[in-house]
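**Student:** Next up: some structures, all given as C-alpha cells.
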Structure 1
Amino acid sequence: MNPHARDAEMLQHIKSWQDSGETQANYCKRHGLAQHQLIYYRQKLGFMKPVQSTLTRNQLVPVTIKPEKPASEPIWIEHDNGFKIQFSSDICVEQFNQALTLIKAVS
C-alpha cells in the first residue's frame with residue numbers, strides 16, 4: 001500500500017473513531033488497529049499537536065513524595081485476662097513499644 005493510500009485509510013479511521021464516541025482503545029481493538037498507529041496518524045494528519053516537552057535531556061525533575069495516610073481504624077490489643085486497650089492508628093512506634101512493655105510488665 002502506498003503512503004497516500006495509508007494516510008487516506010487512517011484518515012477515515014480517525015473520522016470514524018471521532019464519530020463513534022468510543023475510546024481509542026475500544027475502537028482500535030474492534031478494528032484490529034494498534035492504538036499507537038491511530039495516535040501517530042492523528043499527529044501526522046494534523047488532528048493533534050505533537051507533545052512538546054519543556055525538559056531537556058537528562059534534566060532532573062523535582063518530585064514531592066507524600067507519606068501514606070495512616071490507617072483510620074484503631075488498633076486494639078486484648079489480653080487473655082480480659083482487658084482491652086485501644087490505640088489511635090497514628091500512634092508512633094516508640095509510644096506503641098512503650099505501651100507493649102508496660103502491658104508485658106503487668107501480665
Structure 2
Amino acid sequence: MTIWQIILLASILVLAIKLLGYLVPPKLLASPRAARTAELTTVALLSALIVVQTAGIGQGLVLDARLPAVVVAAALFALKVPFVLVIIAAAACAAVLRAYGWS
C-alpha cells in the first residue's frame with residue numbers, strides 16, 4: 001500500500017466518522033456529561049499537539065530552545081499577560097537561547 005492510498009483511506013474513514021456524528025440524537029449531546037467530555041477531549045488533544053510539536057522531531061525527542069519558550073509562554077498566560085506580549089516574550093526567549101548556542 002502506498003502512502004497516497006493510506007492517506008486516501010484515512011480521509012475516507014475520517015469523513016465516515018464525521019458523517020456518523022449526524023446520526024447521534026441531539027438529546028444525547030445536550031447532556032452536561034457529553035459537553036464536559038468534549039471540552040476535556042479538546043484540551044487534551046491540543047495539549048498533546050503542543051508537546052509533540054515542541055519536544056519532538058521525527059521519531060525522536062529533542063530538548064531545544066522551544067521548550068523554555070513554551071514554559072515562558074505558559075507562565076505569562078497564567079499571569080494573564082496579553083497574547084501579543086506572550087508571543088513576543090516566547091520568541092525573544094527562544095532567540096536569546098539560540099544566540100547563546102542552545103539549538
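**Student:** Check the numbers for distance in nm of label points 7 Å out along Cα→Cβ at positions 57 and 81 across 1, 2 and tell me which is largest. Provide the component values of the computation, followed by the final result.
**Tutor:** Values: 1: 7.2; 2: 2.6.
Across 1, 2, distance in nm of label points 7 Å out along Cα→Cβ at positions 57 and 81 peaks for 1.
**Student:** When distance in nm of label points 7 Å out along Cα→Cβ at positions 25 and 73 is calculated, the result is 4.2; to which of the structures 1, 2 does this value belong? Write down the numbers at each step before the final one.
**Tutor:** On the way: 1: 3.0; 2: 4.2.
Derived from the structure labelled 2.
**Student:** Looking at structures 1, 2, which one was distance in nm of label points 7 Å out along Cα→Cβ at positions 9 and 33 calculated from, given that it came out as 3.5? Please report the intermediate quantities before stating the final value.
**Tutor:** On the way: 1: 1.1; 2: 3.5.
The value was obtained from structure 2.
**Student:** Out of 1, 2, choose the structure whose coordinates give Cα extents along the principal axes in Å equal to 86, 37, 21 when calculated.
**Tutor:** Values: 1: 86, 37, 21; 2: 55, 43, 20.
Going through each structure in turn, the value belongs to 1.
**Student:** Quick one: helix-only ellipticity at 222 nm (-39500 (n - 2.57) for each DSSP H run of 4 or more, over all residues; to 500) came out at -24000 when computed from one of 1, 2, so which one is it? Mind dumping the intermediate values first?
**Tutor:** On the way: 1: -14500; 2: -24000.
Of the structures listed, the value fits 2.
**Student:** In terms of relative contact order in percent (Cα under 8 Å, 6 or more apart), which of structures 1, 2 is highest?
**Tutor:** On the way: 1: 14; 2: 18.
Result for relative contact order in percent (Cα under 8 Å, 6 or more apart) over 1, 2: largest is 2.
**Student:** Hey, distance in nm of label points 7 Å out along Cα→Cβ at positions 41 and 89 derived from one of 1, 2 reads 5.0; which structure? Before the final figure, lay out each step's value.
**Tutor:** Details: 1: 5.0; 2: 3.4.
Attributed to the structure labelled 1.
Read-outs: derived from the displayed coordinates by stated rules, not from any lab. Everything numeric here is computed off the predicted structure, so don't read it as measured data. Cβ atoms are built from the backbone, for glycine too; each structure is taken alone.
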